[in-house]
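Engineer: Structures given as structure tokens follow.
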Structure 1
Amino acid sequence: MSRQAGKASQHRAGEGTDDRGDPCPLVRTVALTRDYPGIRALDKVDFSLRAGEVHVLFGENGAGKSTLISMLAGATRPTSGKILFRGRAVGFENVHAARKLGIGAVFQEFSLIPQMSVAENMFLGAEVGRRGLLHARTQLRNARAVLDSLEFDLDPGKRVDRLSRAEQQMVEIAKAFRSDLSVLILDEPTASLTSHETEHLFRLLRRLKQQDVGIVYITHRIAEINEIGDRVTVLRDGRFVDTVDARATSDDELVRLMTGRVVGEVFPQVAFRPGETVLTAENLHTIDGSLNGVSLSVRRGETVGLAGLIGSGKSRFGRACFGALELSEGAITFRGERIPKPMPHDMLDRGMLYLPSDRRDDGLMMMRPAFENMSLPAIGMRPFSNGWIVDGRRERRVVEELAARLNLPPGRLDRAAEQFSGGNQQKLMLARSLTRKFELFVFDEPTVGVDVGTRTAIYEFIAELCRQGAAVLLISSDLPEILNLCNRVYVFFAGSIQVELTGDAITEENVLASFFEKEAA
């Protein structure tokens, strides 16, 4: 990191001034615009980034944040407008051109090759070689040096597909540090991190600020803006709204700027009326060893939370109950019927819906139209089909009604899921819960990468399901969700349940105290 500090000092000394005599920002955009067929994703946006600041991009899903950073990082070319780097106009042909200037980006959707090692992914496209041959040992050593400087406890020789999602996020971050940085762009970097890992990231960002690195930071969590933000630029519908001081602007004002309206309390009041037991898990063990003797229950009219660190087993439990992870021992009882080996199709037909945490790899058919993704769980049932042939007209009518309920743009339902923002992709999955009657809803990290408005709508949706007598299992790494939406909480550690908390015992202190291994008495 010392080489980077020296380079930052050189940059600072040679920044120069703009046409008004003011110090030039690291990066400035002038009327930056990006058009796609039938839609303007970014409309004449002016933006600036100073050395040594965290500049937050804030806005609802689809506001244009990801479009802006993709152009700053060289992943997308603007339709019109200019990007200036240290006062000079630049045109990035690709991300490698941006990286040569010291601009590194960590996007929300990972760009890792699962079958390759951590080191190979870190230096992909910039392999360490001698005389035209790859020098794997030197590359491994360089990767270890970068990881050590970041204080990331990762094995550079380990394959990426054997890492947890949080560890994969660390690899993405480490990729940006394989060369000296002037600008670091982070898109929802804490979405897969625990609070402990998030604090570690924030410490790293504070170090970078001291070295005059400029940081563009996208988040939907206002608490993070309060923690590390210096300035906030708000976008709405692809247009610039305002740039404000992060510390001098209230949370309510940020939300008003983002949405154009005042948003009330984020978490709704939930009326819990626990009834008959819908799901009972008894001594669940999985073949891969991720669960070790888990037993719990979920009743109608309640929301049961599963908390714990990334990799604790809480998400694996949801997958195991749905049949997406094979059991080696134990069984589940669903609606009074014992099921030793659950299978996804069978559990779906029995009335259990599982919405996975990774919408891109596990949840959605990214290349298929939005309306197909929404109707998927009920495609073989009326009114979508007669059991043999899909009735396209009825499918479209039902899906458009669901889109209206979830505030999805009905005119875009023919577009592939990959063309939607992260929040709207989450809504595509959420729509599945409305296509047929379900008895148990399992939401695995339901608000990852969604804005405040969408997050509030999802919370209200969960509360309404509970009011109507459904059974809800909420798996979340977002502690406020667990504390405010659940009447019972199981805390996981290393594939087992550490504690069950109910009622007034569901406090931040009690939940966090069970995140780590308990000492023997």
Structure 2
Amino acid sequence: MTFPRASGILLHPTSLPGRYGIGDLGKAAYEFVDFLEETGQSLWQVLPLGPTGYGDSPYQCFSAFAGNPMLVSLEALVEEGLLDAEDLESAPVFSDEMVDFGPVIGYKTAMLTLAHGNILSHASAALKAEYLHFIEETKWWLDDYAVFRAIKDAHGGQEWTLWEPYLRDREDQAIHFFRENHAVEISRHKFFQFLFFRQWLTLADYANQKGVNIIGDIPIFVAHDSADVWANRELFYLDEDGKPQKVAGVPPDYFSETGQLWGNPLYRWDLMKKDGYDWWIKRIRATLATVDLVRLDHFRGFEKYWAVPGGEDTAINGEWETGPGADLFMVIQNAFQDADGVVPIIAEDLGLITPEVEKLRDDFNLPGMRILQFAFGTDPQADEFKPYNFVPNSVVYTGTHDNDTTLGWFTSQGAGESTRTTEEVDDERAFVLKYLGTDGSEINWDFIRLALSSVAKTAIIPLQDVLGCGNEARMNVPARESGNWGWRFRAETLTPGIRTRLAGMTEVYGRNRARLTGLTQNPGSAGFQPA
């Protein structure tokens, strides 16, 4: 595999247009792939695709292996006969600009449950056989996940540490009894996963055929309330009741004066090492079976991570602890490197980066990330984000899902949603105008041009910046507990003028339709392939 000069768009599928309150894997997703092909883009970057839990964050999922059923296209289920067209006629009126997760989850779960009830009477023999094949091929993670979700449903959504001790602790007799008495509920969650992977893999194959490769995302940590932690308690720092003894976060930073308290349980890296980091290898392999390459979130945490005692209200009282470092990445390299010795991983090397983190990244030849919004401040690390300091083996972004949009960042009043002072914001804005030689009237396109023209081999632009959206389209504000992840775009906003401009700029800067070589061209989930 090689990283040629290429560009692409960052857009999570939930942000796609659609009738049913949330973007899905139906017609609009295929039209978006067509848009990428038309404008010369080679890459589509998505956020984690797992089933979201608390706060609807794709970085806090109920499983590191499962997919999000809310992305399943209901219209595609009608086409396959699993739903009738009349079933969708009474759908509520949803916003087409923001995801209202509560009502959307309620409605789509009801429709997917109806489809599950129709599998025996409506599905073809071929579809039933495919479903059984999926269950068999993925049982190594699917069984635990489906039981976990069914128990959770039976307890009104309570986190697993609040279940009866015999279910919380996975006592054999209790789990056997639950399986016997909740077979339909368990089957339903397995069926939801079948629908997701069937639709996602078909879409991914379509993208590959159009010359578009997909960049997935692997969060370094998993949610405490997840099948992963419930089924593998020994791999995490937990007390006898399953509660975290210490949790993940970051110290005070650009986004928060008290740091970010993520709350994820921390890994027992010493135990993971004993079996060759088997859980991690399975996780990466399962993700790379569904996408072409991955962004490895919070890369610095593999060198050292911020550990906060369980029960803290902020991340201030944490301390740095040593991660697995090169020992883990040697195993990853041996498992996933191509003939040229390249591993299909992008290192999200943001935050407090030390020479040790840089060495770990460079020793394994992983491209790091460069964020243009970070290039113009007074922070000592700002210089490394200036384009004249880029190295080719890097990925440049105008901003990420955690940043404001470029227009929102540029026009923010006061400090904006960051720890910058008003004076720093004003100085930053003045420096941007001077650096770019612009009046700022099209600051989003100024930044897109800067990214595409840079020496970084890969350039990724959030769709919000292509559309010129302001703060209202921001995807996430780190450390904010609610109100994130909801933005959606309207299909008509991708105007012919925008398409022509993006295509022209992509071609001028030599990124037009570069095809990545050696990547997965026919992805499949842990051996499962849709018919």
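What follows draws every value from the coordinates through simple rules; no lab data is involved. Treat the numbers as computed from the prediction; the structure is a model and nothing was measured. Cβ atoms are built from the backbone, for glycine too; each structure is taken alone.
Engineer: With distance in nm of label points 7 Å out along Cα→Cβ at positions 161 and 217 as the yardstick, tell me which of 1, 2 scores highest.
Structural biologist: On the way: 1: 3.5; 2: 2.6.
Going through 1, 2 one by one, distance in nm of label points 7 Å out along Cα→Cβ at positions 161 and 217 peaks for structure 1.
Engineer: Can you rank 1, 2 by distance in nm of label points 7 Å out along Cα→Cβ at positions 313 and 457 and just name the one with the largest value?
Structural biologist: 2
Engineer: Here distance in nm of label points 7 Å out along Cα→Cβ at positions 137 and 289 has been calculated and equals 3.1, so which of 1, 2 was it run on?
Structural biologist: 1
Engineer: On relative contact order in percent (Cα under 8 Å, 6 or more apart), which of the structures labelled 1, 2 is highest? It would help to have the intermediate numbers written out before the result.
Structural biologist: Working: 1: 16; 2: 23.
Across 1, 2, relative contact order in percent (Cα under 8 Å, 6 or more apart) peaks for 2.
Engineer: Where does the value -9000 come from, among 1, 2, when helix-only ellipticity at 222 nm (-39500 (n - 2.57) for each DSSP H run of 4 or more, over all residues; to 500) is the thing being computed?
Structural biologist: Answer for the origin of the read-out: 1.
Engineer: Name the one structure among 1, 2 that semi-axes √(5λ) of the Cα gyration tensor in Å of 40, 28, 23 was derived from.
Structural biologist: Numbers: 1: 40, 28, 23; 2: 35, 29, 23.
Value 40, 28, 23 for semi-axes √(5λ) of the Cα gyration tensor in Å corresponds to 1 out of 1, 2.
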